[in-house]
Structure I
């Protein structure tokens, strides 16, 4: 299983590894990967899945896991919007938010996850994956319609 120190390193790499010279604005690989249509928008939500699974292992309360899923979903939706998605990746930083939630709410030595906890997390993750697929299919449909319009002109 992935360690918390590795998750911290990946969060920094995805969200704030670089700084725009002359400013305090930081960004990571997430907005750069977002330039690759389709595939680039999946890096951040996949990292969100890893953080949520670690949250389950560290006994984070369900409501916090749900907040993590909402952050990942918002990041996926914002990231799917051309140009807006790049700015969203620079300023929203879902990966850093989710890691902070994990670190704040982890309960070392707390009760072991129940079967219900696993069902909850897997259900939320399935919903997140379905939402990401919807966004991807919508983006492809929108691109196809734009292409038809361009070819007609």
Structure II
């Protein structure tokens, strides 16, 4: 059985995702309404802030929807630190570029920091590159770049 997964952070980069889920297949880009991307967790791996979803009316987050075997979610859970307090798996409704709405799983930080944590330059660069490579809308990429620059200032 296949699962749909909405990637909005480092996993937008298909090379990174396929290290954990080799069978992942891109379905398309998608928009998650009523959320914003923020950096509400300090990552040990990155030694800085990493992407998170924060419920926010009138904003949206763009990302990539993948289809992958249901069993691959176990590998993603491990990567995202499910069960050890990092991220939790949540189900969201996303709108694919074709205006088709589908349910997908994604990950959100369990214990958000009170204030955003600036991402590292390497993480910020990777996130912006992944968004461009995935073909996310230019307006969203510009907004993301401005948000990241603000957080790093």
Structure III
């Protein structure tokens, strides 16, 4: 057996309800609020995120092109993806919970598994700090969009 595995989890607070935030967790809707987001939608009956939706991304810092499959879709509280390329897989879970003050707690959990020596090195190289910073950036971006209706320019 081979494959180095690591799980990372981090929670953030959103300035909106799960009903406002959840629809934005979609490969098509992410064009509205994630600066630099690009994907190729391969399959979706509705044209948006749904069970079995398939899309591809290529972010050079994350390795080769990834294929994503929406593996769980429970609006407005949970969405999961399986993301894979030739080096590693990621099981990506986003859960949202309603807070009494009208905000949302959003928890990102990702389980990374290397598929070969190069993939193992990628997985080992993702520090808790780097992961936290990625999630905090998404928190900042989605909160900006929720409050203004515009994309936060990050470049």
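Here, each number is a calculation from the coordinates, and none is a lab measurement. Worth saying up front: this structure is predicted, and the values here are computed from it rather than measured. Cβ atoms are built from the backbone, for glycine too; each structure is taken alone.
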inquiry  = When Rg/Rh (Cα atoms, Kirkwood Rh) is computed for each of I, II, III, which one produces 1.04?
reply    = I
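Using distance in nm of label points 7 Å out along Cα→Cβ at positions 44 and 60 for the comparison, can you identify which of I, II, III gives the largest number?
Sorting by distance in nm of label points 7 Å out along Cα→Cβ at positions 44 and 60 in descending order puts II first.
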Given 3.7 for distance in nm of label points 7 Å out along Cα→Cβ at positions 84 and 100, calculated: source structure among I, II, III = II
inquiry  = Suppose helix-only ellipticity at 222 nm (-39500 (n - 2.57) for each DSSP H run of 4 or more, over all residues; to 500) works out to -6500; of I, II, III, which structure was it derived from?
reply    = III
